[in-house]
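Have a look at these structures, which come just after this line.
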Structure P
Amino acid sequence: MQRNVKKLSDEKFDLVVIGAGIYGAATAWDATLRGLKVALIDKGDFGSATSANSLKIIHGGLRYLQQLDVKRMRESIRERKILMYIAPNFIYPLPVLMPTYSWKLKSRPALALALLANDIVGFDRNGLDDPHKYMPAGKTMSPKKLKELIPGYDKYNLNGGALWWDCQCYNTERLLLHYVISAVNKGAVAANYVKATGFVLKNDHIAGVKVQDMISGDDFVIQTNMVINDAGPWVDKVLADLNGKTPRKKFNLSTAMNIVVNRDVMGKYAAGLSGPYRHVFEDGREYRAHRILFFAPWRGKTIIGTNHLPYRGDQDKYKVTEREIESFLADVNEAHPGAKIKREEVSYFYGGFLPMDGTDPKTGEVQLMRHYKIYDHYKEDKIQGLITAIGVKYTTARDVAKKTVDFIFKKMKRKPPVSRTDRIRIYGGEIDRFEDFVNERSAQLTEKLDRKVVVHLSHNYGSAMDEILKYERESEENLRQIEGSDEVLRAEVFHAVRKEMAQKLVDVILRRTDLGSAGHPGQKAVAEVAEIMAKELGWSKAKKESEIQEVEQIYIPA
């Protein structure tokens, strides 16, 4: 996958997708697979904004039972199963616990009914050939058993617990990247660091997208008659001054923050634990209640979330604050006092945006937008060929992409070919039984690599892991781990630059590899990666130091 902006300016495309988060990447993959000539652009790196902020959970929608939203629950269960099939190296089952108490909706009988309903609605959640993707039925348990499974947890009125199964993603950044690579391998043209700055209109029809190459500074036009604005929290900025006026706002901003703790707090099980919620109104009134905080084990660490707040500032200037981390951590420790998490154990923090409908006037709580939306700008702004799509969940991105591409064909007055993204595996996904694959590769590579490294490569590259191993032909040194890492190989850095369009040091540290996605990888690791990239990309000493400083700032809150 090469970054070739000249192709963007020289060719005409059936479709330009603006925004390469999970929704834009999935849309580009679906549209390309259905025969459209697609360009995919993003003003930053692929998946570097909202899609990078994730609890890594692929939800089956159990919480939708509260609203009796069976349709949405079925969508989530179906998409979870599809993801386990098309991306078997990334998605795997995760057991989830929730304590039960003596009061009604959180009692053991109430949760038992919810689990029964979950199993009935998700009757077809299994059926994949891989036995390690099997998801057992939910069940309740005694308080003694719950305390065994969540070490140190004990609360007043605790009378048991509930257990069900959801899924987790090993590396959401690379899952998204594999969508992009899949699209490119089928003929799409993708480029990161290409910013949409406006539209070319002819008689109120889209004729092209004005863009700027953020690397070279060059301005040019991508020719197309159809555009999908998939820019997430930036959709309104993309639409600014559309046809001489500002369209109705599409995305009301709310922040979502998750933290990573550099310790395995939970062991094998994730858990939804009741924590405090406080809101102080402008007139001094205070509202107090409870909210569910989610604790998930992940790669030997723990991800905890999510803290939602309304946001009225500039998206490009948002950064998680130290005050927000400390306030949230206090709530986390109140939800699980036995964890006793210290501030210095918070190794990383994820901050991003989700669309909200508004805030509850009685409680101040953020009311997140529940359903995706697809806007036709011909209806709203009398501009033909422009569509804005807004998604609300990582899990259902593929399904929303399918519906978006169906709508594109409708606008083109063409019968849409059947979408095949539910049964064609994405790049690296040609694996039937993941554990068997890992064992086979470990046996084959036992003299070259530790099993831990093989597991790491199997998860992050899947059936394409030989693309990394071939760098041994250049030097055996390339199969050595980056200094300070037990898993990431030097070969992965070369591959990220040469074949995965990494342009900046943060691209490699945070998204092409998992060196820094759970915390600072160490100065030696950053320096070694920077040195490799400097030689590959011809960076000056000053440029290399600037890139290192940019990485350092990632781990410092405002």
Structure Q
Amino acid sequence: MGKKTASMSESPTTDRNVPTRAKSLRNDVIAGLLVFMIALPLCLAISRASGFPPIAGIWTAVIGGVICTLLGNSELTIKGPAAGMIVIVLGAVTDLGAEFGQGLSEADKLYLGYKLALGVGVCAAIIQILFGLLRVGKWVDFFPLTPVHGMLAAIGLIIIAKQSYEMIGVAAKKGAEPLELLSELPHALGHMNPAIALIGIVSLVILFCFPLLRGDRLKAIPAQFIVLVVSLCMGIFMDLNQWHQYKLPFDFAWLGSNSGFELGPTFLVNIPYVLQDASQAFAFPDFRAVATKTGLQYIILFSLVGSLESLLSARAIELLDPWRRKTNYNRELAALGVANLLSSLIGGLPMIAEIVRSKANLDSGGRTRNANMFHGLFLLAFVLLLPSLIHRIPLAALGAMLVYTGFRLANPYEFLRIYKLGSEQLVVFVVTIIATLATDLLIGVGIGIATKIGFHLWNGVQLKSFFKADVEGIAQSDKKVLLIVNDAAIFSNWLGLNQVIQTNFQTYDLVTLDFSKTRFVDHTVMEKLHLTTNEAKQCGKELQVIGLEQHRSLSGHPLSAKKHI
């Protein structure tokens, strides 16, 4: 054996002039300010859409910014409430409120559901801390990629279904399922409030069109901030802070009789003045639901989906980091769990490492995790010193931001991208979306994974390969090793295969994977191999893949599944 060299889990950045937190202070303050402009309206929108008070989203981002900066080590990710959790959190609020609030008014049910959801959040946060301590961060690689993307696309469609009503000033039908809401949307347009809809539509147009404008100075301003300024001005012009009625100058038959439309504070963000009455700004958990079937279901969803989304976001941003800094996923999970614990104890939402704000942080020049802390501190200062300005933000603008976010999750391009990976991947993707819309997230993802397993069985994968990768190792020199993979390399045995690869990288500089005896290599493994090859180069190692010339690709995409001829 040759001399043991650094493994891929160690940082490859020691000679890359990695920025320090002290020397990057100016860059991180500016990036934190720009991310704050995006985060402020999104925190309010996500919180309200989740059935929580709008200010809860601010507390979530503040705690995530401070605690995760101190305890975590992901340098560029921004922590806070995320659109991907809206469906789960709102489901917990409504389901638990209905289960424990029989006989209460609708408003009291929702508030009780909110406090019960906080109790669920505390338990889920403790599980996340245990995930980190037990070093289960690597299990993020167990989940097949296509059903995960299908779950996120379904969440996007659900957000669109619910927030489109907010955007046009119409109350959505209570308890309606997403498919019903989507089907009723054309009818809802006939009952919209034209002034509110104007704010929502203008906001949506800005979100889609502003990023298309040329000019570096314009692109440096977040589109969400432009929406905030424009909608504030429109709200002030329409005097939304005072109750009044108005009529359209022309009678549109599709808007009914045009007898008059109401405007008033209910179309604005309702937020307490923290420095005047702090008791209205916080809430504390109710733990009665944690031992119930419904409570346990949401504890699982909060902890698993939140952890999975965070780790996937951290992994994506890590690959974009100019200094190639590595994230300790177990440390991140533990830090996230501590932050979520504190957030739930004072009335905040579950948080994750949010991909859009993290990418904005990177694009704004953020260099270290201080940017995450500064974005949280700016939010704290704003909510303490300028609550009256936040109160002036129209809800229609927040709804438009979430519709835009939902569109990005369920982007039509995503369907095309999945199709290019293979028709069977598109089937798994669409089945996951439909199943999630028709049932819930856990069942939807489960059905998506079951569909993928069905395709693997159809392609000749043996049952034993679902549990363990069959790998033979042959040392070729003190620097080279050949790993022969037998039977199949698929999502469920990737953890074992990757463990073999990483173990051999501790001893050898060149690891060759031979798939000539492999019946089937699925898309998830192909994508993971692509990422691992790039990571190996950053560490001065080489991962070589051979034997795939004897396989037939299931599509023209280089990362599509491969079946032995």
Structure R
Amino acid sequence: MSTLQSDVLIIGAGGAGLVAAINAHENGAKVRVITKEYPTGSQTCMAQGGINAALGNVGEDSVEAHIKNTLKSAHGIASKEAIKLLCEEAPNAVEWLDSIGVPFSRTTESKIAQRTLGGASAPRACYAQDYTGLKILHTLYDRCLALGIEILSERYLLECLTNKADNKIIICGVSVLNKRSGEIEVYEAPSVIIATGGYSRIFHIHSTNSVSTTGDGIAAAFRAGARVSDMEFIQFHPTAMKNSAILISESARGAGGYLLNSKGERFTNELAPRDEVARAIDIEMDKGEDIFLDIRHLGAEFIDEELPQERKLAKLYENVDPVYDLIPIKPVAHYTMGGIEVDENSQTNIAGLFAVGECANHRVHGANRLGGNSLLELVVFGKQVGESAAEFSKNTHVNTLHVDSTCSVLDDIKEFTNEINFYEKQEFLGDLFYLHVGIKRDKKSLQKVLNELEKLLQELPKMGVGDKSKKYNTNLIEFLEFKNMLELSEMVLLSAISRDESRGAHFRTDYINEDESFARHTVMSREGVVKYED
């Protein structure tokens, strides 16, 4: 078992993790980044539509309007101070990305091009065709390599390692499984940043996210004693392709695409906030209607210039060409607003443990994220968390670790039998969540799913790993991911059952209105009790 030290240790190499790494490095910290896959395959690549900033390059806009739109989308449970910071820093964030080489699309005046996304009052999303997230991520990765920042791939996070001092939990590092060798490695650091993404793969195939988006960082932080909040708020993207759940970017509707039912009728405002559009589609589907995205009227030249990826994806996964054909679509789980609770410095309630990106709850999205704010969040708060973690590490030393205990999670699994196929149970749970914990919910159905989940948790020791090999044991990794998703699913259900109202992405058919008494955050700690806090 190897043990390595750094000043700032970052778990996750998506956009949030890489922005944090660059800023921690520039603030004098020795930085190490650990990721379970490879940086260029992170979920940031799927953010196609753009990054919000009130630049006013295409029509009038203002920071105040950006703040107003974000607050409205959040349905009253976001922090006004955090949103103000996010929106005020947006122009600087885009300017910084531009300065390090992100190839934004341009207007005829050579300004950064902008488009309108759902819920926005102006064309605010700065974009790079429909590859915005991918081009941002690749630029950040190139920047990290140029700065000599160490990035270790194919390391799977097992546990956050902590000690106690003066009745306070303190982070010391993490234990990871080296996927290539099968060995456990321990990485020590006084500052640890979790940047592992969201948890919408609990919906299994009913999600736009990659199979790696399993909430590992949230689960590990929670087990270590970090608080989580707002786990019930899961955004469904209105336009995933019907058969594959591959995302068709909101930029297609921002450019003027129509949503049509089987009769060829438009039935909603395509650029309303995502929760409203997803529910409108769901209502049509309940009537037996098939739903389509129509961008044919935009023309081949425009589609190939502005939406080339959407055309390729539609042809590849649905065998339709959107220049000539309708694209069959459906809403699926896309973005998780809840996550690890952090303060104004992006630090958790565990000293030295920070979180950023989709795994964190900076309280800027509330009950429904505004399109274009996710890429913005990872740049604004990635800078903040990198600076905060670097500063924290300067005056902190890692306590001595007792590393013998870090193998316990794998030792336990070795005792599990293999009587039940956990892959079948994962699919079963994903289908249950899509039907009953999705766009619409009710207490009776939520409780039924919770009962089924409790059975799965009881049966977990019978769902062991069949593959006993050491190197590249994907069966083991996928079981560990499944175990984390069960833990997160319980958090989602307990939070959703306790919120007897409808708010944003949380729509209860038995409580269809917002209730002012619930205009607070659902918070959970390791004790598993749901509390409401302002």
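Laboratory data are not the source of any read-out in this text; all were calculated from the coordinates shown. From a predicted model like this one, the values you see are computed outputs, not experimental measurements. Cβ atoms are built from the backbone, for glycine too; each structure is taken alone.
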Which one of P, Q, R has helix-only ellipticity at 222 nm (-39500 (n - 2.57) for each DSSP H run of 4 or more, over all residues; to 500), as calculated from the coordinates, equal to -11500?
R
Out of P, Q, R, which structure matches 4.3 when distance in nm of label points 7 Å out along Cα→Cβ at positions 331 and 499 is calculated?
P
Match the computed value 47, 40, 16 of Cα extents along the principal axes in Å, for residues 203-274 alone to one of the structures P, Q, R, and report its label.
Q
Could you figure out which one of P, Q, R the value 63, 51, 47 for Cα extents along the principal axes in Å was computed from?
R
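Computing mean count of other Cβ atoms within 10 Å over residues 283-290 for each of P, Q, R, which one ends up highest? Walk me through the numbers on the way to the answer.
Values: P: 9.6; Q: 18.0; R: 13.2.
Top value of mean count of other Cβ atoms within 10 Å over residues 283-290, among P, Q, R, belongs to structure Q.
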Computed 25.9 for mean count of other Cβ atoms within 10 Å over residues 115-122 - originating structure among P, Q, R
Q
